[in-house]
1. Of the structures labelled P, Q, R, one was used to calculate Cα Rg over 2.2 N^0.38 Å, giving 1.07. Name it.
2. One of P, Q, R was used to compute mean count of other Cβ atoms within 10 Å over residues 152-159, and the answer was 18.0. Which one was it?
3. Tell me which of P, Q, R gives 4.9 when you compute distance in nm of label points 7 Å out along Cα→Cβ at positions 80 and 256.
4. Figure out for me which of the structures P, Q, R the number -4500 belongs to, where helix-only ellipticity at 222 nm (-39500 (n - 2.57) for each DSSP H run of 4 or more, over all residues; to 500) was derived from the coordinates.
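Every number here is computed from the coordinates shown, using simple stated rules; none is lab data. Keep in mind the model is a prediction, meaning the values are calculated, not measured. Cβ atoms are built from the backbone, for glycine too; each structure is taken alone.
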Structure P
Amino acid sequence: MSKRLALGLFSGGLDSILACRVVADQGIRVVALKFVTPFFDHDLLGQQEAYARAMREQYGLDVQVVDISEGYLRLLENPAHGFGKHFNPCIDCKILMLRRARELMGVYGASFLITGEVLGQRPMSQRRDTLRVIERDSGCGGLLLRPLSAKLMEPTQAELEGWVDRERLFDFSGRGRRQQKQLAAQLGITDYPTPAGGCMLTDPNLAARIKHFYHGLFSFGEQRAVDDVRLLVVGRQFKLDENLWFIVGRDERDNNRLEALRSPDDWLVRMTTRPGPVGILRHGRHQVTAGGQEELIRRLAGIVVRYGKKIPDGPAEADVMIDMGEEIVRGRFGPWANDADLQSWRI
């Protein structure tokens, strides 16, 4: 076994699996870096060991989860290479990951980097000219090996130094995946994800919401805390006033996520007499004045009751608890019935 070590960018998709395995099968130790942000795979931060074990068992790879959330939130403010069709800064995203991987080379004692990029597969980020830009702007010139398309590119340091055998690399190109599937079968890899847009920033609805947040949806949005961004993709979203951000769960999973993401200054709203959604008023302790509190409570409770479980032949009203952190208010409220209000508040 070679003493050489390479760091691979690992999305979990077939291309990154193959790229890491192709190099590992040449006797190089590969550590696959699974980068996460609030927009993709952030939940893995709570299950790194289980995820690493699953990847080792499925693909024979050593996968490490790396959080790049803070840098990513700043990146979205003004990506040097702009956005894709929605709010996705794909070129700058890859540059950020490679820069971080390059920084980690010393930590791991790595000699070079690997990605699963395939020439021509993605129209924005995997054209030949774009691949050169990514390599240049990330400071990875000569360090970056793309095993699946290596034979279509200039040899890298790893090939020139003989650390890897260029003849055992590939010349894949284009958007088709036939060659990747054939290689996967040869390597005994049968269980792999189908191609999908795993990044929320490519989803037209979520991307629009996130873009709105970045463009001043709330004044406190300038802080762009990781948990604020994570809340944007949960449940039903309402802007009740200038800085009154209310999120209502759609199901039990949403409710659990809202409670987990609740900060000490958030208000929590829920019914106590029948099942229904959890509501979170973000930063309620700092955003609500005493003078407007009574009307706001009626509004928050009414929205939660509106989306709660209905009881056949039962009362429309329900008992509701509003936990403000330092104070708990309880009362009986009817559902908010004005559809025009709800529509105007929806984000």
Structure Q
Amino acid sequence: MSFFKKLKEKFTTSTDSVSEKFKDGLEKTRSNFSGKMNELVARYRKVDEDFFEELEEILIQADVGFETVMQLVEELKLEVKKQNIKNPADVQTVISEKLVEIYEAGDQSTANLNIQNDGLTVILFVGVNGVGKTTTIGKLAHKLKQEDKKIILAAGDTFRAGAIEQLEVWGDRVGVDVIKQAEGSDPAAVMYDAIQAAKARQADVLLCDTAGRLQNKVNLMKELEKVKRVIEREVPGAPHEVLLVLDATTGQNALIQAKTFKEATNVSGIVLSKLDGTAKGGIVLAIRNELHIPVKFVGLGEKMDDLQEFDAEKYVYGLFSDSIEMMSE
């Protein structure tokens, strides 16, 4: 069974609403990527070096990342030779397989959210201002609450005007408590208060917002280290996750931000917000393959339940769903 057929059987014959969210959320990327792929396939009668050169350009324009594109194209050339593929249209199926293989080549044991079975789970969110960090925290709080977890939010971004109020709006919307201090307070002190409150109220998960002033990188990273020390002292083994929120619409700039935060703090996972708003959704693969950090969640829309756990097969289905669904039985 070809990989496209496998995805068609898995996602188009079921009532899997999540795969539909990936399909809808990746519409801009699919339209851009698939359109160019279809034009490429239509122009070539055979799979040759010129075909692969144009394919490289299409993948780079989709923000798959230079290193990842070079690796992918080399593997495609070997597979095309191995399978004796002559028809350019058949290369799309091989590309879809290789995209999943590249993403899943890393350690999959870290792909899921590290929720503790006993005691408090502390999740620290980092990222520059404007990437959708507070919104992501609110949506994750909603998701975890739907799983019968008791959630508390910590308003640790005490510097950005309106950040505390924004988190409170999400707290009210989701129905969870928000621990805060006055604007300009020490973020580490907020974390201390939040941990004490979470313990006293027997919360399952504490979601911690942090400042994101990249223009003052050294001070920002020092603040994050101080916050982490307080968390580690009060909850041994915490934070159990450090999630870096990146805005997918910024493309390669998101990759640069990821490298900066990875150097300064122990990022355990990526949340890629606004994936539905970009035509360059290949950034998912660049982050995973070049930084070896799993993308744990993706933002696929504005609704409360549009924050979804990342799934490589659903992602590829979202990229190629038009071609997959047009396949003959």
Structure R
Amino acid sequence: MELASMPDENPNLQKTLPDNDLALNDDDDAPGGETLVLALGPEHCGLRMDKALSMLAPQYSRSRLQQWMESGHVTVDGQPVKPKTTALGDEVLTVAPQTVPEDQAFNAEAMTLDILHEDASILVINKPAGLVVHPAAGNWSGTLLNGLLHHVPAIAAVPRAGIVHRLDKETSGLMVVAKTIEAQTDLVRQLQARTVKREYLALVWGQPQISGRIEAAIGRHPRDRVKMAVSDHHGAKPAVTHYERVASGSIDGKPVSLLRCRLETGRTHQIRVHMASIGFALVGDQLYGKSHLAGAFHRQALHAFRLGLDHPRSGKHKEWEAPLPDDMLALLQSARIDPAESA
């Protein structure tokens, strides 16, 4: 089949061709949208090909077009063209749009959710360790958000699918999700007012005092952008953590303590950063703990076990508890700590 002709009166005409037109797209596995045929004009002569293409297909970002060029999905006369190629101004480009993982970030996915409570306004979920809450780089699918969109399709109309607070990927435990915009607004206000009750169980290295209050602002680490840190720099946000030591034990001869932690604020990695800042890093925490102790557990030993809030619709105070997961129960057993002491 011949390449579709471009009328002389409009040399930059964009023509859409059907996906099954194999003469213009010989990549049978190309999962993207409709194939595009774009003609360059004299005004594009001398430009980089990626810049010229971005002028003709402004619906796609230049970086996205560059990716397609590098992967061979932009061709001239059947030959792949590179972003840095200089345009002559008389080429006809064939573009086969490709999907990328980010495009699937807000797709509904069937997922087993451990739901402790559900009504017309909210969901309370016991999140397992290993489940990412919200899509982001490296985790564009298989997240809690994807599962929520499948379980409650109407939640797509609520910003962030109703997610009002998060747990780290390797932290287990309770989260509340709003099913309506009204409920989300109310829950956000409760979080801002610090009236939502969030309690965690954490196993830390060492033996801190019987109870304490850590008030230290948290911001992005100045050198390692993956980490957070206690900071007095501009942009750091106030953070307050209360803790109580409820039991002590040992792992491989090294003392450990089971703490009950209560959050006033909800900063990224707050408990992990605060406890490490006073010398009591969480067992298994490879980001904030000591490297020679990181192998004692496969994740940070942190579980959100109690959640309390005022129901957005009825106004009545509600509380839920989630028992320790099996991996943390086994860890406490190895440390010779009775899980009943955490109650």
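1. Working: P: 1.21; Q: 1.07; R: 1.32.
It was calculated from structure Q.
2. Details: P: 18.0; Q: 25.6; R: 14.6.
Traced to structure P.
3. Numbers: P: 4.2; Q: 3.3; R: 4.9.
It traces back to R.
4. Values: P: -10500; Q: -17000; R: -4500.
Checking each candidate, the match is R.
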